[in-house]
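Every read-out reported here was derived from the displayed coordinates using simple, explicitly stated rules and does not represent laboratory data. Please read all numbers here as calculations on a predicted model, not as lab measurements. Cβ atoms are built from the backbone, for glycine too; each structure is taken alone.
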Structure P
Amino acid sequence: MNDADAKVIRIQQHYGIQFPQGYLDFIQLHGGMSFDRMQGTEVQDWDIRFHLLDDQFIANNAELVDEVNPDPQWIIPIVWSVSSGNNYLLDYRQNKETPSVLFMEHELAMVREDAESEADTSEEAQRFMEENVQPIATHFEAFVTLLQARPSLG
C-alpha cells in the first residue's frame, strides 16, 4: 500500500464511509485540474477543484465547511469553486454505497450557530441547515457529466 492509499483509508475510516471507486479513479486522473460546471453551454460555476485526499482533508473540512454543513459526519465536501467559494459534497445519508452529490452555495449558507439561535427547536435549526444544500446529481458519475475541463493557462 502506498502513502496515498493509506491517506484515503484514514479519511474513509474517520468518516466511516467508502468513497465511490469512480470518484477515486477520477481524482487520480484529473485531481489537479480545474473545471467549470456547465448547464448546456452555460457556465454555472467556474474554477472548480477537487480537494486533495491528503493529511489536511479532514482538518480543512472541519475548519472551512463543517459550520455550514447540515451533517458533517455523512456529508463530505470533495470539491470547491475557487471563484465562488461554493462546495460540492458527497451525501451518504440515504445510500452508503452510492452517495448523491449536493451543492452548497457559499454566499447563502447559514452557519450552525445562527441556525440554532434563530430556531425555536433543534429540529427547526436542522431544517435551516438542510436549506444550505441542494441535490445536484444522483451519484458521482452523474456529477462528472456536468463538468468541463478549464483550459490550462500554461
Structure Q
Amino acid sequence: MEKHEEVLVALRQIIRAIDLHSRKLNKVSGITGPQLVLMRAIKELGQVTIRKLSTHTNMSQATATTILDRLEKRGLILRVRSELDKRKVHAHLTEQGEAALEQAPKPLQENFISRFQSLDEWEQSLLLSSVQRISSMMNADDIDAAPMLEVSALTSHNSQLQAKK
C-alpha cells in the first residue's frame, strides 16, 4: 500500500472512531457530541452568554445557537435574559440537563487529550503540524469544527459540497 493510501486509511479510522463514539454517546445519554461539548461548557463557565460559549467551544455562534435550540426544546437547558443587561442572554443547565450530563460517557477527546499530553513536547508539535498540514491539503482550514465533530453532520455537509461541484 502506498503512503497516501495509508494516510487516507488512518483518516477513515479516525472518522470511524468519532462516529462510533458519537453513536454510543447518543445511545447511552440521548445527546450528541457537540451537545455534550456545549453542556459541559455551560457547566464549567456558569452564567454564560452565547457569544462566550461559542468562543470557548470553538463553534460559530450560529452553530451554538442551533444546538442550544435543540437542547432547550428537550428541556436540558434554559436561556435567561440578563437582569443587568437585557440585551444579553445566558444559558443555564436544567436539573434534567445536569442529570443527562452526569450519565454521559467521557467525551472521546478527553481520552485523546490525556494521551496526547503524555507525549514529549517535540512529538506533540510534530503531530499538530502534521494534522494542520493535512487539514490544509484537504481545504478544510475554514470549516467550523467544534472540539468534538458530529460525523453525520460532517458527512451530510461534504455530500452537499460534492453535489455542488
Structure R
Amino acid sequence: MAIRCYVPTTLTALRSPLTDVRAVAPDAQGRSLRGEEFESAEFDAMCIAAALAANAVFDPAETRTGTEAAPERRVIVAYDAPESSPTETLTEGFDLISLGDVDMTRVASFHLDEDVVWDEAVQLAEESGPSAAEDRLGASDLLWYDSSELEQLLGDAD
C-alpha cells in the first residue's frame, strides 16, 4: 500500500527529476481514517505542503531586486510514496516523508495557483513582504491538474 503525500516544489524544479525531497502526509492514525475524516486529513496535508512551498518561494533570504527574476511558481505534487518511505513527525497528525527520488509514474496530480492569484502574491511580496504574499496564497484554492498534464504545465510556464 502507498502513502499519499504532498511534495512542495516549483515548476522549474519539475523540469528535472525530483530528488532528496520531503513531502507532507497524514500520520499513521490519519491514514487509517475513512470517509470525510480521511479526506479532511489529506486536504490538510496538502495545505501544509502548500504553505511550506510558499514559505520557501518567498523566503526573505532569497531577496530579489527589480532586475532579478520573479519568484518561481509553486507546485504541490500529490504522490503515492512507497509505504516503506522514512517518516518523521512534522506536527501533531502529520508526518514528513523523505523521498530519495520521485517516480513520476506514481504522481496522482499537480496543484498550482491560478495565474492572477500568483501574480497578486508576487506583487504583495514586493510591496509588503513575504508574509503578505503567503497570506494571499493561503486564502485561495489551488487548481488541480492530472499527472498526464505535466508537459502542458511546463509548456505554459515558458
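The table that follows gives values for the structure above.
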{"quantity": "Which entry (P, Q, R) yields the derived value 51, 41, 26 for Cα extents along the principal axes in Å", "calculated": "P"}
{"quantity": "Which entry (P, Q, R) yields the derived value -11500 for helix-only ellipticity at 222 nm (-39500 (n - 2.57) for each DSSP H run of 4 or more, over all residues; to 500)", "calculated": "R"}
{"quantity": "Identity of the structure behind 2.5 (criterion: distance in nm of label points 7 Å out along Cα→Cβ at positions 110 and 126, calculated), options P, Q, R", "calculated": "R"}
{"quantity": "Which of P, Q, R yields 12.1 [Kirkwood radius over Cα pairs in Å, for residues 38-93 alone, calculated]", "calculated": "P"}
